[in-house]
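The structures come next, written out as structure tokens.
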Structure P
Amino acid sequence: MKWVLLGGHGMLGQDLQAVLADAGEQFIAFGSAECDIRDLDAVRKAIAAADVVVNCAAWTAVDKAEEHEPEAFMINAVGARNVALACAESQARCVHISTDYVMSGEGAQPWPEDAPQAPRSAYGRTKAAGEWAVRQANPRALVVRTAWLYGAGGPNFVTTMLRLAGERETLTVVADQFGQPTWTRDLADLILRLVRAEVPGGYYHGTSSGSTSWHGFAQEIFRLSGLDPERVTPITTVEFPVPAPRPANSVLGHDGLEASGVPAIAQWESRLAAHLRTG
């Protein structure tokens, strides 16, 4: 198969390239300067010979989206529709990457794939609109929601915690938001497995198994790195105000994967340890 990766030079895109190369797949990656997904004709041209298209391109600046929602909408909704429509026209398999922010973040149970969308931020609204647009334009599309991503190819929570560990004696981290730390390498592998399994179009959750708080995540980063986890102290969301509201519960269920016979990503602790071992 020939794969086209849009937004293919970001953190997930870099790991997708590595996973596809290891798997012997053909691929080409386009950055936003090489293919602006807001331009339907540019998308059509970029994916003309593709069997599979993965749309990693997105406005991901969550707080900035509060003041720039129209700009975020053009990428996360209009651009997403352009990719899905072009794939439908060319009969390429479309994989669209989405987010936990489309949910309200309330409650304590994992969010099922068919939970009603109820975003609370501008970023979440634009991504929810993108999900709807993708599924309307291309019912065969796979919408893969993910959350709390980290990897070697970009700035993320793991690298931030390790940098701050060298700069400060103690750190304060939010302890009342819960989610699933997910390595982009594992998400890339899951995308490959979903496509190869020829799963039906619909929603799938690409997050690690298990869950923790940001505080618990930070403590585990410290522990696995040979640092004292007690240097990380808990605070509440109220004590760490930011422009965009964060989901208190970002934990995503994996029933869709189970029903399709595709194993979910393993426990987040073991995958974080694997990531840190890679350097």
Structure Q
Amino acid sequence: MKIKDLLSKPSRATLRDKQLLLAHHLKVNHKDIYFMEDLEVPLQVLESFLKDLERIEEGYPLQYILGEWDFYGRSFFVKEGVLIPRPETEVLVEEVLKKIPKDEPMVGLELGVGTGCISVSLLCERSNLRIIGVDINLESLRLSKKNALRHRVLERFFLVAGDLFSPIKPYPFELILSNPPYIPKKHWESLPTGVKLEGYTSLIGGEKGWEFYERIASTIDNYLKPKGLIAFEIGHDQGEVVKKLFEEKGFKVNIIKDYSGQERVVLGWKS
């Protein structure tokens, strides 16, 4: 079967997903698929492609099949049990880059590093930045290290196992970041099967969903310089709640919307 015929077959998967999957099995860049439409797909490749296509149609994440996914112009390794990088999280990176200087040494802290996509992206863009990354999930820490090595920033990315601030002694960081779990517990059962594979602890923030922000706010004064910046991803309906939490701690807070117009990022600094 020719590539163009295979890709044109009806499927619940999108054309882009099919192109990415086929390129993965052919071991070529997905952009090259456009120039290979009249080539015959080897039988072994066809069989493995159709098997994985069926998994995608049943809800299994394409990202986990590919083993990597793009974020902020770079590719990051991904695996089951760790949050898949999403385009809306790029807003957090963009907003932080607007606020931090290009040429001044800074030390940041990321709580819950996941794949490391946020910190690694920032480290790639700011050569004078160093970040300590914390995660309770050891698999996340291994994946973050792998991604930091891939993008050559491991010498400025220090990874520590633990729950939020618990493994870190009080220190005046200039930047504190987090994309914590923020989905309310009651929504777990209704999440798509593929999303659940990212892990309960990666997604569920507690009964209300914003418990992690409460915990961060209660301790943050011990870890942030007086003019330091905080930047958190939030759920689309959590802006005012999170804003109030940090305003009560003396922060001036801005809520930033993502590309679809949903509230997505909270930025704050001591007023």
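No value in this document is a laboratory result; all are computed from the given coordinates. On a predicted model such as this, the values are computed, not experimentally measured, just so you know. Cβ atoms are built from the backbone, for glycine too; each structure is taken alone.
I have 14 for relative contact order in percent (Cα under 8 Å, 6 or more apart), calculated from one of the structures P, Q. Which structure is it? Before the final figure, lay out the partial values.
Numbers: P: 20; Q: 14.
Among P, Q, the structure yielding 14 for relative contact order in percent (Cα under 8 Å, 6 or more apart) is Q.
To test your reading of the models, identify which of P, Q gives 0.80 for FRET efficiency 1/(1 + (r/R0)^6) of positions 65 and 225 (r between Cβ atoms, R0 = 41 Å, to 0.05) when calculated.
Computing FRET efficiency 1/(1 + (r/R0)^6) of positions 65 and 225 (r between Cβ atoms, R0 = 41 Å, to 0.05) on every structure in P, Q gives 0.80 only for P.
Taking semi-axes √(5λ) of the Cα gyration tensor in Å from the coordinates of each of P, Q, which one would give 37, 20, 16?
Q
The value 4.6 for distance in nm of label points 7 Å out along Cα→Cβ at positions 1 and 185 was derived from one model only; which of P, Q is it?
Details: P: 2.2; Q: 4.6.
It must be structure Q, since only it matches.
Figure out for me which of the structures P, Q the number 16.1 belongs to, where mean count of other Cβ atoms within 10 Å over residues 33-40 was derived from the coordinates.
P
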